[in-house]
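Have a look at these structures, which come just after this line.
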Structure P
Amino acid sequence: MAGFHLELPTIQNWNCHSCSGCCKRHQIEITEEERQRIVDQGWMNDDSLPTHEPAVVWFKGSRWKKSWRLGSQSDGACVFLDEQGLCRIHAKFGEPTKPLACRVYPYAFHPAGKNVAVSVRFSCPSVVENRGKAIVDQAAELKQMAREVVPDGVDLIPAPEISPGSAVDWPDFQRFVSAIDTTLADESVPLLLKLKRTLFWLNLAEQSRFDAISGSRLDEFLKVVTQAAEQSVTDEAAAPPSKTGRMLFRMLVAQYARNDTSVDLNSGLMNRWRLLSTAVRFALGRGNVPPLQNVFRPIPFATIEQPFGQPSEQAEEMLTRYFRVKTKGLQFCGRAFFDIGLVEGFRSLVLVYPSILWLARWLAAGDKRTRIETDDVAQTIAIADHYHAYTPAFGTRAFRRRVRILTQLGDIEKLGDWYSR
């Protein structure tokens with residue numbers, strides 16, 4: 001796609017700080033061309049590589065149309081990750097010779113009409129902590145990267161629906177996105193209240209048709225509904241979420257709490273049985289929470305339901321930046337989120353808020369603390385965002401039905417109140 005403009009997250013900084021977390025958790029799919037480059041570099045017979053798997057693994061597809069991924073070590077880390085936490089390919093042949101997926105992370109590029117929206121994955125701790133160079137100052141490098149990532153014809157992709165059967169063109173779709181960001185950007189209002197107000201006026205938008213409302217008239221509509229939200233939605237805590245809502249929510253949290261390395265994904269029947277057993281225990285919500293990765297400890301479900309205090313100012317900043325970057329980068333709907341519409345996609349995104357705080361409580365309780373700390377929230381933002389929009393589970397009918405039920409029960413807002421107290 002030639003001549004496109006990048007929409008960059010102006011509030012976000014990032015540079016790699018070589019924590020190697022991305023090399024330990026992600027399964028890296030590569031092209032046939034990238035596989036051949038690795039073969040030509042001599043890695044297939046290199047004795048310095050760990051021996052758990054070969055450098056490149058055929059993991060799906062027919063013999064005449066194979067799909068490849070990088071091999072992994074016994075702990076699930078990339079086969080090219082060395083003892084110092086650095087990439088062997090990068091060290092020996094330079095950064096440009098690494099697979100494209102490795103070079104792009106943590107950036108994500110999403111269609112936005114004649115433009116391309118840039119987002120970042122908060123599964124990277126440096127993104128969560130906002131460490132590094134301002135992304136707006138990396139425009140030239142990102143433009144070059146986008147030329148490799150963005151396919152021709154992406155400008156022909158229509159804007160996501162606002163709600164089922166209600167579509168607008170890209171300029172009007174961006175009006176909705178800007179209205180969401182304007183709500184979230186208000187520094188005088190706590191994040192949870194801003195999320196609840198956005199849900200309020202999006203509910204009004206869902207009930208409206210926009211066949212004859214566009215341009216300046218749409219601006220007027222958005223001004224009216226956002227003002228109505230400010231007047232109608234206060235910071236008064238709602239009633240506790242329903243029993244059904246909490247059960248559905250725990251099943252969502254279980255999805256975020258997983259740690260599926262390539263070793264887990266290839267462990268067959270045993271892994272599927274473990275996941276089924278875990279899902280049942282989360283649904284019941286009795287006894288101890290089964291730890292799904294090493295950072296969590298088995299503590300009673302009931303403990304997590306006790307008050308742990310509100311997020312600190314620093315945690316509030318991280319969370320606010322998370323939602324603003326995801327929104328402006330269109331990483332919550334359309335092609336970036338299983339072709340789901342704007343209203344439904346934003347509801348799913350808002351559910352990340354109580355999920356992060358539930359997981360932060362788990363960390364705190366595991367350390368025998370009764371209050372969550374900023375580091376708890378930072379860690380669980382990275383844990384939750386590893387999966388959001390990147391695991392197929394979030395695009396299934398079961399997941400979407402769960403979000404609809406939570407919406408009908410009014411429990412999305414209640415969950416935010418309950419787990420931020």
Structure Q
Amino acid sequence: MFRHELKELFRLAGPLAAAQAGTQLMGLVDVAVLGRYGARELAASGVGNAVFFAFSVIGMGIVLGIDPLMSQAVGAADRSHARRVLWQGVWLSLAVSAVLTVILLGAALALPVIGTPDLIEPARIYLLIRTASLAPFLLFFAVRSYLQAHGVTRPMVVAMLAANVLNLVGDIVLVFGWGIIPSLGVAGAALATLACTFLQLAIVVAAVRFVDVPETVDHRWNGDAVRHAFRIGLPIGLQMGAEVGVFALVALLAGRLGTMQLAAHQLVISLASFTFTVAVGVATAGSVRVGLAIGARDPIATRLAGHVAFLGGALVMGAGAAAFALFPEKLARLVTDQQSIIAGAIPLMLVAAVFQLSDGIQAAGAGVLRGAGDTRYAFVANVIGHWFVGLPVALWLGFWMGMGIVGLWWGLCVGLTVVAVLLFVRFERLSREIIEPLGRG
């Protein structure tokens with residue numbers, strides 16, 4: 001039974017992790033191209049990207065509120081309701097995009113707070129262009145939720161492959177210039193990512209028609225259903241915002257330590273984010289497996305699915321930890337050829353190796369609790385771990401103890417470990433009793 005669940009987890013997690021890693025690979029390619037263009041441009045894109053994701057990840061979390069509704073509907077063999085959840089997820093995505101776009105435009109005007117004047121203008125340009133990709137970015141996750149709950153994962157992989165080809169070509173042409181196309185620097189990287197976001201959305205939307213439904217489904221706005229999904233998703237968004245927000249804050253603090261330290265931070269966080277996407281794939285699969293079991297009202301399968309997801313998260317991130325510990329310089333050279341940035345990145349690689357396991361476990365924990373519909377606890381755990389424990393440790397080590405960016409990263413490591421422990425303990429307690437499916441709103 002355990003082996004069967006592990007097989008099912010990775011059967012679903014493999015394509016999801018590949019698609020997620022492919023999406024992150026686009027960001028890594030941006031970093032690699034800009035790392036060869038210049039340290040200023042690399043650092044500026046890091047600031048712009050950090051601000052974009054600090055807010056857009058909240059929107060992504062809110063949209064992920066349809067995940068447990070979707071998987072539990074499929075687990076209960078109610079495909080018509082699953083399609084209705086998809087449509088309300090589309091409306092929810094558009095509403096959240098409208099609100100967050102206004103916030104991001106305001107954030108672009110507030111960039112001088114980073115305290116590094118030469119980075120402000122390129123970071124602002126990058127952020128403004130990326131803001132245009134917010135709506136298709138959120139819509140992609142709504143459609144992905146529907147497809148993954150039905151076990152349809154190939155379109156996500158196809159979308160990833162097509163987007164990465166387009167992004168690589170777009171980065172080279174637009175960043176450095178080609179023929180009559182001028183060199184656009186950070187703006188070129190942002191434009192390439194914008195085009196790829198629309199391409200990915202188009203591919204997964206086209207795949208929806210291959211999922212059969214037994215009846216015609218009303219696709220109009222349903223206020224009660226949207227509000228129900230929002231109430232489930234808001235804690236997820238706040239949880240993700242708490243986690244990504246502390247990383248974004250560290251990026252801003254790194255900017256105060258100097259351009260080179262910020263560039264080193266951006267290099268390593270890009271690599272660490274790439275390995276983390278594999279854990280996100282496992283966590284997403286774990287969320288689906290737990291949701292399906294709850295929808296089928298099978299408490300034994302629910303508990304087993306959760307435990308297997310925790311194990312899967314630890315296994316995949318253990319491989320990442322080994323890579324960071326054994327090959328730090330080689331990994332850094334994959335991204336940049338500037339020796340000063342490589343030298344600053346190697347100590348951060350060793351810290352990243354330590355927190356890989358905690359990162360994998362906490363990702364799995366957030367996933368299985370999301371599948372159970374228990375979204376508030378993950379938010380509380382992230383606030384406690386990252387903001388009440390990790391951030392004070394980061395500030396103390398980084399500034400008062402004079403450890404600089406390395407000290408800031410050790411604080412992140414402590415925060416991730418606290419979150420991992422809290423989420424595992426929560427699922428252990430929750431899964432000892434029968435978990436009731438969520439209502440329909």
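List of remarks:
- Computed over structures P, Q, distance in nm of label points 7 Å out along Cα→Cβ at positions 7 and 391 reaches its largest value in Q.
- Test item: helix-only ellipticity at 222 nm (-39500 (n - 2.57) for each DSSP H run of 4 or more, over all residues; to 500) calculated as -28500, pick one of P, Q: Q
- Computing Rg and Dmax of the Cα atoms in Å, for residues 119-158 alone across structures P, Q gives 13.1, 36 for structure P.
- For mean count of other Cβ atoms within 10 Å over residues 135-142 computed as 23.2, the structure of P, Q it came from: Q
- Comparison of P, Q by distance in nm of label points 7 Å out along Cα→Cβ at positions 31 and 191 - largest value held by: P
- Which of P, Q yields 27, 60, 13, 0 [P(r) over Cα pairs in 20 Å bins from 0, in percent, calculated]: Q
- For relative contact order in percent (Cα under 8 Å, 6 or more apart) computed as 24, the structure of P, Q it came from: Q
- Origin of the derived value 6.0 (distance in nm of label points 7 Å out along Cα→Cβ at positions 79 and 407; candidates P, Q): Q
- Top of P, Q by distance in nm of label points 7 Å out along Cα→Cβ at positions 247 and 279, largest first: P
- Comparison across structures P, Q (criterion: mean count of other Cβ atoms within 10 Å over residues 63-70) gives the highest value for Q.
- When distance in nm of label points 7 Å out along Cα→Cβ at positions 71 and 319 is computed across structures P, Q, the figure 2.1 traces back to Q.
Rule-based calculations on the coordinates, nothing more; no lab input. Quantities reported herein were computed from a predicted structural model and do not represent experimental measurements. Cβ atoms are built from the backbone, for glycine too; each structure is taken alone.
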